[in-house]
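Undergrad: The next part holds the structures, each set out as structure tokens.
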Structure I
Amino acid sequence: MDWLSLTDTYPFISTYNQASLSGKSVLITGASRGIGLQTAIHFAKAGCSKIALAARSPLSSAKLAVEHASASSQTPPTIITLALDVSSPDQVQAAAAAVKNAFGHLDVLINNAGHLTAFQNIGESDPLAYWQTWETNIHGTYLCTRAFLPLLLDSTLKTVINITSSGAHVVMPGASAYQASKFALCRLTEFLDAEYGGKGLVAIALNPGGVKTELARAMPGYMMGYLTETVELPADTMVWLCRERRSWLGGRFVTATWDMEELEGRKEEIVEKDLLRFRMAFE
């Protein structure tokens with residue numbers, strides 16, 4: 001496919017009114033900064049009624065930023081903050097109970113929390129640092145999705161967005177912990193579609209593009225030149241993905257740098273040819 005590559009947000013995904021997500025609820029992990037925080041801000045601008053911010057880091061300033069973003073709304077959203085280490089089963093279960101108590105159900109779960117260890121070849125790597133990447137990127141996503149599934153299936157949108165990476169498609173020496181975990185995350189997304197798509201769940205693996213977040217600082221310096229996307233691009237992309245149920249994207253890999261209008265225009269082709277999934281090709 002010859003996809004247009006974008007680096008900043010654009011009207012097709014950023015033009016929305018405050019009724020776009022009225023009545024809907026979202027939980028975003030890793031919401032204290034970076035892509036997670038910006039996504040929460042854009043959900044607030046789109047009129048999302050219930051927003052749960054979850055992170056290991058303090059969330060007071062993040063909550064203020066989301067409140068400020070919704071200041072012009074006639075009906076400000078209900079915002080809750082959750083101290084959450086996604087790799088802790090107990091904390092994840094407590095978060096699910098808190099969301100059920102506050103919201104009743106959950107329309108959208110965005111598994112954004114991630115970890116990137118310093119690039120090292122396998123033989124020189126620190127086993128604990130290496131496995132922490134998997135604990136956050138895979139175990140954490142699994143725990144959150146498992147805990148929130150009942151609340152998602154009881155909602156209208158029933159949407160899960162798992163934040164993956166373009167690194168899932170490449171093999172870069174030194175990056176095996178991060179890139180392999182993001183590859184596995186795409187397959188986990190396919191399993192969610194296979195197991196729960198028939199119950200209405202829409203699970204999407206989203207590559208946010210190359211954004212200069214705090215997480216990205218662990219990358220080698222020579223890679224910084226590849227981080228050319230604004231944080232607004234993935235944030236608005238996620239708002240667009242959740243403005244309606246997009247079951248045709250269930251189990252598929254989407255990149256924020258693609259033009260979503262073109263993507264939508266190729267819906268029939270994507271479904272008919274079963275594109276945007278990980279497959280081994282023999283040609």
Structure II
Amino acid sequence: MNTSLHRGSLEMVAAMLISGTIGWFVLVSGQPVLDVVFWRCLFGALTLLLICGVMGFLRPGILTRTTFLLAVLSGVAIVGNWVLLFASYSRASIAIGTAVYNVQPFMLVGLAALFLGEKITAQKLFWLSLAFVGMLAIVSAHGQSGESGGEYLLGIGLALGAALLYAIAALIIKRLTGTPPHLIALVQVCTGVLLLAPWAHIAAFPQQPSAWGSLLTLGMVHTGVMYVLLYGAIQKLPTAMTGALSFIYPIAAIFVDWFAFGHQLVLVQWVGVIAILLAAAGMQQGWTLGFKRVLVR
């Protein structure tokens with residue numbers, strides 16, 4: 001493995017391990033979801049502002065009016081994505097929320113077919129069906145691990161909503177090719193600050209040092225540092241390797257949920273999680289299984 005691939009792999013692994021601990025810090029902060037996302041955006045904006053300044057991305061002319069508006073629009077989707085995903089953690093657990101969230105590649109495929117005219121092949125339909133079966137397995141387990149049925153299903157619904165918003169953001173970002181991704185991220189978190197400022201309890205500062213520590217970590221590490229690692233890895237690695245290493249994220253989240261909160265999945269939930277991750281891997285890696293025919297044009 002050459003130096004660039006080795007460094008990119010290490011950056012991607014680090015980014016995914018950091019992502020896997022997000023739920024832990026969200027719950028440990030003890031703050032309302034809107035407040036958590038607001039402070040993440042604020043501290044993330046300050047960190048990314050410094051990073052973009054050092055990298056020379058703040059000079060005039062990099063963003064056109066169109067690219068700026070698209071970045072803002074993607075920011076609305078990303079911030080909504082964070083709100084829904086974080087809200088799912090306390091209802092369906094970090095492990096289940098993260099597993100369900102990983103259906104977003106299939107939502108992106110559907111949106112791309114609907115709005116960009118991209119083809120849906122038989123192999124993609126197969127992986128979509130497998131992910132759906134996994135979803136049914138997870139949903140069927142509500143109440144088996146001590147969850148309130150209604151809250152559990154609401155958590156799954158919130159995670160699905162988060163996945164849809166992420167897919168929408170990804171679709172918008174496809175039109176921002178050539179724009180520095182760190183700058184896109186800066187616009188996104190600044191958008192989040194402005195969107196959530198009227199709703200967050202800004203005057204009611206958290207009282208516990210652990211809450212401030214969690215919020216600072218979410219903003220500086222899980223947003224600023226993680227974006228730098230992730231985008232650096234994407235620039236160095238082949239798409240297939242990036243997709244493969246991305247599955248460290250849900251695996252890490254499941255382990256963190258067990259280690260920090262003692263949440264253990266029952267057998268049917270494990271079956272559902274494995275089915276979703278296998279389907280997402282098959283989709284991203286392009287496993288054909290002999291399928292050739294195009295079903296939707």
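All of the numbers you see were taken from the coordinates with simple rules; none came from a lab. Keep in mind that what you see is a predicted model, and the values were worked out from it rather than measured. Cβ atoms are built from the backbone, for glycine too; each structure is taken alone.
Undergrad: Quick check for you: by relative contact order in percent (Cα under 8 Å, 6 or more apart), which of I, II is greatest?
TA: II
Undergrad: Which structure, out of I, II, was distance in nm of label points 7 Å out along Cα→Cβ at positions 172 and 228 derived from, given a value of 2.6?
TA: The value was obtained from structure II.
Undergrad: For mean count of other Cβ atoms within 10 Å over residues 68-75, which of the structures I, II scores highest?
TA: II
Undergrad: Which structure, out of I, II, was distance in nm of label points 7 Å out along Cα→Cβ at positions 12 and 100 calculated from, if the result is 2.9?
TA: II
Undergrad: Another one. Kindly point out which one of I, II the value -11000 was derived from, the read-out being helix-only ellipticity at 222 nm (-39500 (n - 2.57) for each DSSP H run of 4 or more, over all residues; to 500).
TA: Of the options listed, only I reproduces it.
Undergrad: Determine which structure produced the value 0.00 for FRET efficiency 1/(1 + (r/R0)^6) of positions 76 and 124 (r between Cβ atoms, R0 = 25 Å, to 0.05), calculated from the coordinates; the candidates are I, II.
TA: It traces back to I.
Undergrad: Quick check for you: by Kirkwood radius over Cα pairs in Å, which of I, II is greatest?
TA: II
Undergrad: Taking 6.0 as the value of mean projected area of the Cα convex hull in nm², for residues 164-243 alone derived from one of the structures shown (I, II), identify that structure.
TA: It must be structure I, since only it matches.
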